[in-house]
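What follows is a group of structures, each given as structure tokens.
Every number in this text was worked out from the coordinates using simple rules, so none of it is lab data. Owing to the predicted nature of the structure, the values given are computational and were not obtained by experimental measurement. Cβ atoms are built from the backbone, for glycine too; each structure is taken alone.
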Structure 1
Amino acid sequence: MTDVTWQQLDKKTIFVAPLMPLLSVIGVVTFIVLVRGWERVSFWEPAITGGIAVALFVANAWHWKTTRYRITDTHVELHSGMLVRKHRSLAKDRVRAVDMSADVFHRMFGLSVVTIGTGRQVAESDDELKLEAVSAGEAERLRTLLLHRGEAPVQIERQTGTLAKFSPQWMRYAPLTWFGFVAVAVLIGGLFQLARTVDLDLWNSGPIKALVSFYESTPLLLAILATGAVVLVLTTVLSVLLYAVFYWGFEITRQSGALRVQYGLINRRSVSIEEKRLRGVQVDEPLLVRLTGGARVKAVATGLTKKKDDNDKWELDADLLLPQAPKEDARKVASAVLNASPPTDTVLITHPAAAARRMILWHAIGAAVPAVVLGILSTLDLTPWWIAQLLLILIPVGALIGYGEYRGLGHAVDGDFLVVRWGVMPRSTAALQRTGVIGWNIRQSIFQRRAGLISVTATIAAGSGSYTIRYADQSDGLHAAEHAVPELLTPFLTRD
């Protein structure tokens, strides 16, 4: 056997694991003391804080004492618990992902949390083992042992080493994302929640009263401009900070048949993607990022789109190959990963004008719904007419978005890849290995039949699971499907 000795987690985890939650508790208690004053703090606040600290250290000591793991020739096994004993194992040949993460305290003490998974689309307890935590050296040994199993070398010559590395210039794209707005919303929500916890009436506090007084004494136009300027500055600063926190130190490398992506300023994350489970790449170009010459690259691979982890938290960026960065960097990464020209360089087949008419019409109808609803309410004297009239501006905006959607449509079969493009906010271009397509879903509504249009969906066991060539010319769409995977669709086609 390769390794039959039961091993323990690193002993330092007893003291390191409780530090992050304990820091949060201490922060809340400190805020309470600052707001209420020390003289209004009762005996119970520090007593409860001390009790939580002791409980955290005892629980982690118990976890360390009762957890064992080992790697045999055939399985990865994990024993945990004493009162309720759990024995879980994964077949070694089913392991497809070994991800490593480390927050600031783990990194200070040379520890890493290792997640070993089978690469299934949804994370389940039977398909994932988590070691919290082992030494950084042990984590690297596990990753190498479980992912580099001595497969036959790939004959295609590929670029090895570092494919892309973080540049501070990338942060200029941060204000063009939703980072800042999300951060502002979280800050406001957290502030009000914290104020409710310490029984503080924010609405009657000095800053809120001063803000209300400013709006009452300031002309409307000036107030709107001032608010817009403050929001713009705040979202810009927060988005740049969040981008740095998430992606600082980003690096993607290729070594021993696997792509390794590492990033994070406070919580350092390392994701390894076996190239044999890679089915393509997807280049996303959000509207504002695209207008400023940027893009983002994701992997289309099996086992990277897990919906939830064991704590019911959405997993983010599991398929990340490059964050928002200059388009030239995105082209280089996509080209190096595919060992082919990047999908954004492929000349795509233009979809017919009937598709433009259809998309503009449906977007305009959808945009008219709010105005129609408010118009009906206005006839009943429930809302003023000016609201419905103002909402009419959404109709040309919707039509413009529909035209943008049409301009984003395209597809092609380029060498070993099926290339599909769609969307406007963002515009996405996916290059899929033709050998990875396992089925086709053909859809044609009565309106599409009259216009000679068709939607062809490629089913693939990776990424989102399906990629649709929307509103293509009927002959072009079917020809692309037949050419991409010969003989798969042929028995269902009738020749003219």
Structure 2
Amino acid sequence: MLSLAITLLAAPMAMGAALNARALPQAFASNSDGTYKLSAVAAPVRGSGSPESSSTWKLSINDQASGHKQTINGFGAAVTDATVAAFNALPADKLSSLLIELMTDAGANFKLMRHTIASSDLSADPVYSYDDNGGAVDASLSSFNLGGRGISMALLLARMKALQPALTVLGSLWSPPGWMKLNGVIDGTTANNNLNHTYASQYAQYFVKYLEAYRAHGITIDAITIQNEPLNSQAGMPTLYVFADESGNLIQQNVGPALRSAGLNTAIWAYDHNTDVPSYPETVLSKASQYVNTVAWHCYASNNNWGTLTDFHNKHPGVDQYMTECWTSTTTGWSQAADFTIGPLQNWAKGALAWTLGTDNAQGPHLAGGCTTCRGLVTVDTKAGTYKFQVDYYMMAQFSKFIPKGAIVLDGSGSYTYSGGGGIQSVATLNPDFTPTLVIENTFSNDVYVTLTTSSGETWSGLLFARSVVTWVLPAAP
């Protein structure tokens, strides 16, 4: 492909400024080397434009009613104990500034967060639950207590919600208290790493008490998954192996009724694991559809295929889907966050979440057996009291900042990635104000001139920088 070196006037977007009136087209870009960071760049033009010697690419979208797909709920990341510890190490004024940038249109405008219920791999030692009771059985849950880390988590989520009232919060459990399990421990062994069903009622009430305790600290949890990665049993971190039929039965017979009896309308999402076992959420739905209408997916299958979500939608068109976990790391590429957002959106996901929102500069704190290379969208220098947005933050914000809650994803064509890795991927939405947003990822090492045609008769064209994500904010069709 030919490459054209051209100069564009590109000024960083003022993070505190709202988007200009959508009567005029606009474009914003972030790229692999940080030259652009949500920066305002040359807007697309009507018609086919002038590609000159640039490589060209054609995209199309159906912006008519026949092209309407799922409705967007939001984008964000996981708030882990590592996130809370790193953020709380910041001076008060720096933390306030950071949260404003994360949760409002001054920055990423995140509207979806997942949080860890007690310990995960991104927690400092020692491992804990909200009712450890010294390892002894606590059948009455009288020792239930959020503890210092649980309270800090709840208070941070409450601050986020205050800044972003439209925030949806998902809570996910890594392990119940050890005494509820056959092996008696939260971590340390994979032997008998299963729920002891003698305590199925206490397991359900554990969720009730957690939800009520968080609400008492100012944050209402909108949805839960009863087990993070239920098919993942590891010794070095909190896990619990839960069979598919077991999960469905626990929700239908225990957790769902317990929530309703407590007057809680918290939603329950199924699965929270990889795309290679779609039979798991199908089993849960077959047993617990009274309480479950949403499926959560992760990205870690060796043969990960976001097309699984489209297949699932075709079988269960009334079920909502989300991508609830994919990591960002010192070892993942610049486009990681864009890849795990755009792929699910193309395949009926209503939102996407990164793992994790924040860490310190050592990719922690984390358990001794936890993830040692999981890097937050934001990293905090806890000694200097400063923070830095990583490339993954900017790539996610190319979606979250410009695609509002309530936007409708549009059917489209033209996205393609070659076996060598280079390609163009895109997703478009029709926003509540009837204006379209188009997010385009260019993984080629050269600029590409893209022409977009719409079923309503519009044509737009503009330049995509090499190794970048560009968002076009277009005026409403006449």
(message) If helix-only ellipticity at 222 nm (-39500 (n - 2.57) for each DSSP H run of 4 or more, over all residues; to 500) computes to -6500, which of 1, 2 did it come from?
(response) 2
(request) Name the one structure among 1, 2 that P(r) over Cα pairs in 20 Å bins from 0, in percent of 25, 55, 19, 1 was derived from. (result) 2
(message) Starting from the value 102: which structure in 1, 2 was volume of the Cα convex hull per residue in Å³, for residues 254-301 alone calculated from?
(response) 1
(request) Give the label, chosen from 1, 2, of the structure having the highest value of mean count of other Cβ atoms within 10 Å over residues 214-221. (result) 2
(request) Supply the structure label, taken from 1, 2, corresponding to mean count of other Cβ atoms within 10 Å over residues 350-357 with the calculated value 17.0. (result) 1
(request) Tell me which of 1, 2 gives 21.0 when you compute mean count of other Cβ atoms within 10 Å over residues 246-253. (result) 2
(request) Supply the structure label, taken from 1, 2, corresponding to relative contact order in percent (Cα under 8 Å, 6 or more apart) with the calculated value 24. (result) 2
(request) Using volume of the Cα convex hull per residue in Å³, for residues 182-333 alone as the calculated read-out, with 140 as its value, let me know the right label among 1, 2. (result) 2
(message) On FRET efficiency 1/(1 + (r/R0)^6) of positions 398 and 414 (r between Cβ atoms, R0 = 25 Å, to 0.05), which of the structures labelled 1, 2 is highest?
(response) 2
